[in-house]
Structure formats: structure tokens, C-alpha cells
Structure P
Amino acid sequence: MGNFIAGPIADRWLGPALLGGLALLAATLSAMTVTGQTRSGAVITLLVWGAAASGLAPIFQNFLYHSAPDIPEMAGALAASSINVGVAAGSAVCGQIVAAWPLSSRLISL
């Protein structure tokens with residue numbers, strides 16, 4: 001869903017789209033501490049977070065294509081690689097955090 005909304009916005013307003021997408025992502029992650037107390041609040045926040053997170057990829061790719069117009073293949077490869085490195089790094093760090101905490105802290109339910 002975020003791809004379909006963010007793509008056309010990034011075509012017209014690239015800088016504000018990038019900052020707005022990052023701000024929306026940060027806001028939803030912060031809001032989860034409050035809205036996560038109820039099932040419906042958590043679900044709504046997760047839906048907004050998913051839209052914001054999936055919308056950042058086309059904005060980021062558009063930004064890279066505009067930054068390096070003479071090497072679009074390299075810009076596309078850099079965009080995909082950086083997203084994959086971010087996912088791997090986040091998984092490694094969070095895996096270590098979860099492994100270090102006691103079992104009761106790992107039980108999270110909606």
C-alpha cells in the first residue's frame with residue numbers, strides 16, 4: 001500500500017516525501033508505546049507503520065536515481081543492497097537483545 005501512495009508523491013516532492021516518510025515511521029514507532037496497550041490500537045498502528053515502511057523504499061530509490069542519473073543501475077543496486085543490509089543488521093542486533101533477556105520478556109502478544 002505504501003508503494004502506491006509514496007511513489008507518486010516522491011515524483012513531485014522528493015525531499016518532503018523522504019522527510020515525511022521518515023517522520024511518519026518514527027511517529028508510529030513512538031506511538032506504539034501508547035497505542036500498543038489495546039489490540040485495536042496496536043493493529044491500527046502496525047498498519048500505518050507497514051504503510052510508512054513500505055513507502056520508504058520507492059522514495060529512497062527515487063532519491064538515489066536523482067542523485068546519480070548517469071549510473072541508474074548502480075543506484076538501483078545500492079538501494080536494494082542497503083535495504084537488505086539494514087534488515088540483516090536489525091535482525092542481528094535484535095536477535096542478540098532477545099537472546100540476552102529472560103524468557104518472560106520475549107512473550108509479546110496482541
Structure Q
Amino acid sequence: MMAWLSAIPVDKKGKPQQPRRETYQGGIPEAGPLGYLVEYFYDLGQSQSTGNGFAPVSWQEVKAWRDLRGIYFEYWELKLLRDMSCAYVVMYAQAQNPKCNIPKAAAESILAKRKK
């Protein structure tokens with residue numbers, strides 16, 4: 001969801017359009033019991049810059065960040081942070097297409113919240 005909101009769609013001629021976060025009027029889904037990992041994800045950084053654009057945060061970056069933070073993590077937590085970075089980069093690239101819809105899981109979560 002955050003990658004989708006961060007993306008700036010580009011038209012067929014390569015001209016940037018208005019950023020999605022400026023036009024989106026829905027809510028942001030709750031992170032639930034793993035919300036602490038979302039906070040860590042933003043602390044770590046969603047992606048890293050390379051000579052070819054954005055890439056997922058490398059395992060070396062995850063390890064360096066963990067060592068600097070001095071926090072013990074279970075392996076599954078670190079893997080999830082890395083997976084979140086991979087998903088972020090993929091969604092960011094897809095969301096540059098103006099026809100890319102809001103991610104399905106985020107949309108379902110927002111709709112379910114509105115029904116309550």
C-alpha cells in the first residue's frame with residue numbers, strides 16, 4: 001500500500017503525473033499485531049538505491065541495521081522485513097503504471113473497516 005501511494009504514475013510518453021498520495025482519499029489499513037515490524041521496516045528503509053534504480057534492502061543492510069539497533073530478532077522477523085522490502089520494490093515499479101489499482105489486500109482491509 002505504501003509503495004503504491006509513494007509511486008508517481010508515468011503516462012505513455014514518460015511524463016510524470018500527479019503523485020498518488022495527493023489524489024488518494026481512502027484510509028490506510030491497520031498493521032495489526034505485527035505493527036511493530038512496520039515501524040522497524042520504516043526505520044530500516046523500504047529499499048536501497050543502486051546504479052539501476054531501487055532494489056530491495058540487502059541482507060547485509062538488514063544485518064548492519066540489526067547490529068546497530070542492538071535488538072534481538074527472530075529469523076522470521078528479519079525474513080519478513082526483507083520480504084516487505086522485496087514487495088515494496090515490486091509494487092513501486094508496478095504502481096508507476098497509471099492503470100495500476102490499489103493493492104487488493106489493502107483495499108479489502110479498508111472496505112471491511114468501513115462496513116463496521
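We did not get these values from a lab; they are worked out from the coordinates using the rules stated. The shown structure was predicted, so the numbers you read here are calculated from the model rather than taken from an experiment. Cβ atoms are built from the backbone, for glycine too; each structure is taken alone.
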Comparing FRET efficiency 1/(1 + (r/R0)^6) of positions 11 and 91 (r between Cβ atoms, R0 = 35 Å, to 0.05) across P, Q, which structure shows the greatest value? Q
Of the structures P, Q, the one that 4.0 was derived from, the read-out being distance in nm of label points 7 Å out along Cα→Cβ at positions 19 and 99: P
Just checking, which of P, Q has the largest value of mean count of other Cβ atoms within 10 Å over residues 51-58? P
With relative contact order in percent (Cα under 8 Å, 6 or more apart) computed per structure, which member of P, Q shows the largest figure? Q
Origin of the derived value -29500 (helix-only ellipticity at 222 nm (-39500 (n - 2.57) for each DSSP H run of 4 or more, over all residues; to 500); candidates P, Q): P
Distance in nm of label points 7 Å out along Cα→Cβ at positions 3 and 75 - highest-scoring structure of P, Q: Q
